[in-house]
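There are structures below to look over.
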Structure P
Amino acid sequence: MENILAYIAFFIGGILFSLSANKLLLTFSQSLGIRNKNDVVVRWSNQSKPSLGGVSFYIVFLFSFIVYSFVSDKLFHNQEFIGLLLSGTLAFGMGLADDAYNTKPLAKLFIQVLCGVIFVYTGSVIDLTHNHYLDSALTISWVIVLMNSLNMLDNMDGITGTVCLFILGTSLTARFMVEGFHFDISSISIVAVIGALCGFLYYNVNPSKLFMGDAGSQFIGLFVAFVTTHNLWNVGTNGVAPSWTGFAICLVAFTPAASDTLTVVINRLKRGQSPMVGGKDHTTHHLVYAGLKDKQVWYLFTGISILASGISLLMIYLTLNKNYFPVALFVGFFLLVFIPLYRITLKYKQP
């Protein structure tokens, strides 16, 4: 009972702190995060709004770390979480600098690689091939992909925050399913950041009052990479299940983000463009070109996220009960979402 009350307290605290922090940003920072007037060329919204809503993610995460340190003397012996704290701070600082000064892509990539290296050095490694070097390379790539993918997905009101909300909710539930209901820093931090996302979405769902900004997308991408490495990718470790089940579960859980990123990369490469250059050619944008309103696109991605979360948890349940064949079949959900979204980008173009 005490554990439940603690989780509720951290969740509510995350919401309230996020609401307060974002309210202050709206009050005192009406133009923060808008580097220059040309930003509207690649932003979906043509209005200048504060782009530092994601600052609350890092502050709430740090707050959960500090509070937990008062109730547990084991926190600073948790090497993996110390690695998350260090890499998360680097990711947040880099994103904040990018919001303010528009940093060079190579500098951002260097920080992302460094964050992945910190993960590997502190023991947060994806266990897929059981080869340290291959799995380390995969882990670093996972960090880079998520930090960029979720940043790319942050192209319309409410989308990235909602997708991350369900991925973190799936990861937290998976953690409880595998390890039981324990009071620990990893679970507490997830609950707190989920609360921060809820507080942020209050201001970010269409019509939004502020954006996440790179400070938010880089940190949340790094945080999601850490959480999913431990709770989705590695659900099949220690002989519980074949390691490939973690990959299948992640693919389904990340269906909304993966579908958008893969679509953008394919279409831009076909046009001879860099996948990393911003533009109004995401699946979300093409859905608007097809006739949907911005709010309807958010409803659609929320629905996909709910289905992806539910199917992922079912896959984890089947994995824990050693029913692997249905787990492989459920990967088809990703294709059922990706293929129609991709075809829409081919059929409906920007007016």
Structure Q
Amino acid sequence: MQHRLNSLEALERVFTLSDDELQALREPGRQFPVSLTPYYASLLSLQDAENPLRKTMIPVPDEFKVSEGEYSDPLGEDKNSPVPSIVHKYIDRALFLVTDHCPIYCRYCTRSRLVGGNADFEMTKRQWQKGIDYIAAHSEIHDVLISGGDPLIFSDAKLEWLLKRLSAIPHLDYIRIGSKIPVAMPMRITDELCQMLKKYHPLFMSIHITHPAELTSEGSMALQKLAEAGIPLGSQTVLLKGVNDEPNTMLILMRKLLQNRVKPYYLLQCDPILGSTHFRTPVEKGIEILEFLRGKISGYGIPQFILDIPEGGGKIPLVPEYIEKREENYIYLKNYAGIEGFTYFDG
């Protein structure tokens, strides 16, 4: 964390920056910071500005173009925050935002309004206690997702302080942690961390994985340690134009996830944050990818394609349409290969 590349000068020492990258990095009005761990920087081509991961890390001028239908808070989290750090949008679950810092800052981040020092977050146990008290007072909450920022930036002791108090709440069925650290800073996933985490089962982890290039030997080792600690792992992958929207790229990613004992969970349509037009694909692209995956990988490897409705409307799963028509008690279908004419008696 102390050696992150977070300035134009630091990036110029490592990368051959394109004219567009230089222009964006010199933009006086840029508020969302740049940050890469040395490890993650090693995954980006030093000279190729078209490297898929590089597009997600180093800004370009398109980031400052605001288009119709874009929001600073596209998921309506702020208006569903009854106390600081808690988002309670769904009845049975709560989002616990414990930090506004990450080891790396993805340019399409749905919380770019908050992370990187853009918000007045108090990352203190006293502040966390307010969130714990809210959850304890609401027995309808059965699931808490600890996120941020990235909660794994904290020391084992501070993270355990939080987990211990949440796990003592009787009506919580399980706890989830959302993190990109296993692939952004895999050396953080130590044996000591895993030994601590396994004390608080049932504990799940949602890992933000964008591209097959992130699943290096180091990243795989971090995921293996978490899996060996008995933590069910699920992936959350944001669909990004020019990064991972080629169907075969997504197939390779899903296969590698399963090899690393990570269940592909969500394929997320890129949220309409301010300045994200250059990352967003048409919704039809995600459906096309699901159609491509079906029949080429087992159901374990096919994520849900999710569109999060702006302004807090919630997650909507989108699926390909395989029903052609209905006649009396028969359904006429096409299969995964697009072959039509199959019938099913539905009487």
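Side notes on the structure shown:
- Taking relative contact order in percent (Cα under 8 Å, 6 or more apart) as the measure, the highest value among P, Q is held by P.
- Which entry (P, Q) yields the derived value 19.8 for mean count of other Cβ atoms within 10 Å over residues 91-98: Q
- Structures P, Q were shown, and distance in nm of label points 7 Å out along Cα→Cβ at positions 11 and 275 at 3.6 was computed from P.
- If you line up P, Q by mean projected area of the Cα convex hull in nm², the top spot, with the largest value, goes to Q.
- Read-out helix-only ellipticity at 222 nm (-39500 (n - 2.57) for each DSSP H run of 4 or more, over all residues; to 500), computed value -24000, structure in P, Q: P
- Taking distance in nm of label points 7 Å out along Cα→Cβ at positions 67 and 203 as the criterion, the largest value within structures P, Q is that of Q.
- Between structures P, Q, the greatest calculated value of distance in nm of label points 7 Å out along Cα→Cβ at positions 3 and 259 is seen in P.
No lab work stands behind these numbers, since they all come straight from the coordinates. Keep in mind that what you see is a predicted model, and the values were worked out from it rather than measured. Cβ atoms are built from the backbone, for glycine too; each structure is taken alone.
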